[in-house]
Structure 1
Amino acid sequence: MRFTVAIDGPAAAGKGTISKRVASEFGLAHLDTGLLYRAVARRALDGEDPVQAAQTLHARDTMHPNLRTPEVAQMASQVAATPPVREALVDFQRAFAARAGGAVLDGRDIGTVICPQAEVKLFVTARPEIRARRRWQELAERGIETPFEKVLADVQERDARDAERADAPMVQASDALLIDTSDMSIEDAVAAAAAEIRAKLPSLN
């Protein structure tokens, strides 16, 4: 069975958590495509050319222990705006999406560019202040002290770069279900996503 769930949205909206939860619930493989760009960013920060890093990326690169730092997040957004980097990672993502047994992919352009024919498309978002507060708390829990104002500025800067880049900008697909998690619990958000998947998963109908 081929069944693809494409989940897009900005940083700290909750799409990663939703993706993992629904993938587990329905027995689907999961790919956080942002990790691919973070892995490229990490190698770029270490001095490599981003395009070469993307072209030679290995699965082990996505297991680097320092892929969740603010520095890597900002660099990931920058390298993701580079067309040759995106092109180098497209085939990997599409192959994952086509795997037998079905897959959930989350990112910025899954439903619009990587898998425009996905059976389920979701766009998960939240107000910038809400997302910045979540990211600030997450960083604090990991021992990274950063002023909230800086986190908010970083979130807004990244939103603008992701939405305004010429190649594969972050936009909601016309046929994607919008899930705004600003005032939702994670349980309610997962339930909304699961309901959409359940309605379209062949084996459940």
Structure 2
Amino acid sequence: MAKTLTLSEQKHLDILAAAKAEFLERGFDNVSMDAIAGRASVSKRTVYNHFASKDALFEAITEQLIDRVKGGLRVDYDPSIPLDEQLRTIAGLQVRLSGDEDMLRTARMLLAGMLSTPDSCSEALQRAKWAKEPLTDWIRAAQADDKLIDCDPDINAHLFRSMLDGMFFWPRITGAHEVPADKEQDTVIENAVGMFLGLLAKT
């Protein structure tokens, strides 16, 4: 059963939603705390009671996105299912998430804010750097099951994600080149899975 939010918790979420909408529409530099308060239908003092600054709001939105991505990519290791099948599932989740329009709009907004104000979410990014990558747990479990060689789970999780991000996420963000068509996605995923297991799977 979903937890019933307190009035304070609901206001906290309303302020975050208002800030995100303002940042998306106007850009980080052009948004005021007054505008956020007005959009959230609260006083500016209430906004400051929840968030000490606009930078703090920006960091909180960054953390929301990170949490959403990590939650959406979690797959528990299952010793009864072949490694390649599990990795295809993991890759498929990442590819689908990279095409989520709300996530992409938020990511573009955050990247623009980071470029214009580099310190605006530095603490959130540092926390994200050390936060647990869901694929890391999967790799460790596969190692414990004697299916993968001894390797650094964090580095190899990052490498696997990066192969897919380079084909699906960053092209959507930058427009630098085309995203593989639907009929080509399975081939890209198969190649990424094959390279990963070719390097790390025990024979």
Structure 3
Amino acid sequence: MFTGLVEGKVPLIEKVDGPDGSRLTVDLGPLADGVAVGDSIALDGCCLTVIELRDTTAGFDAIPETIDRTSLSARGVGDELNAERSLRVGDRLGGHWVTGHIDAVGRVVATARRGIERAVDVEAPERFRRYLLEKGSVAVDGVSLTIAAKLEVGFRVALIPHTDAVTTASRWVEGAEVNLEFDVLGKWVESLMPGGVPLSPPPVS
């Protein structure tokens, strides 16, 4: 479990693609403190397991399910990824409940600057739009954000300069693909309501 409060941006220093997915290697820098093999770390919002650790360098396996559902396939060596270590009991919950299980890939369709604010419009797949609530929460590339407006094709978020500076949000320009995780509490409530059916996964190609 995560909060969506990104702890830092970490560089992707190696990526090996194969038929069984991708091996990702990142330099966690100071975020490696206290991390052990088997721990969960969210990279661009994707909950991944540390399978190798050497000093501050950590390796992760991204299986086809992860690659198919996220934008990690578009990331290359040198790119920075949002990183957050898993929540510990007693930690402050400054964002919202984020599982690290990406629902879908969205697309930035417009950006606009108004003073210090930068508005970003994101197109979301139609079958997930029912989870969008004005002033509700959404995780974009692992960043916990408040929905400023619900749009016909998705939603708008309003970013402060700090968010652009400490996360990868500065690359959210028109046409960019972003990982989306919708509020897990809403999905659980829906599944428990009479007639509620959890979202089924897309067909395997």
Output 2.2 (distance in nm of label points 7 Å out along Cα→Cβ at positions 18 and 146, calculated) maps, among 1, 2, 3, to structure 1
Work out the source of 11.6 here, i.e. which of 1, 2, 3 gives that when mean count of other Cβ atoms within 10 Å over residues 58-65 is computed. 1
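Check the numbers for mean count of other Cβ atoms within 10 Å over residues 90-97 across 1, 2, 3 and tell me which is largest. Present the calculation step by step, with values, prior to reporting the outcome.
Numbers: 1: 15.8; 2: 19.1; 3: 13.1.
Once mean count of other Cβ atoms within 10 Å over residues 90-97 is worked out for each structure, 2 has the highest.
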Looking at structures 1, 2, 3, which one was helix-only ellipticity at 222 nm (-39500 (n - 2.57) for each DSSP H run of 4 or more, over all residues; to 500) calculated from, given that it came out as -2500? 3
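The numbers here are math on the coordinates, done by the rules we state, and not lab data. Since the model is a prediction, treat every value here as computed from it, not as a measurement. Cβ atoms are built from the backbone, for glycine too; each structure is taken alone.
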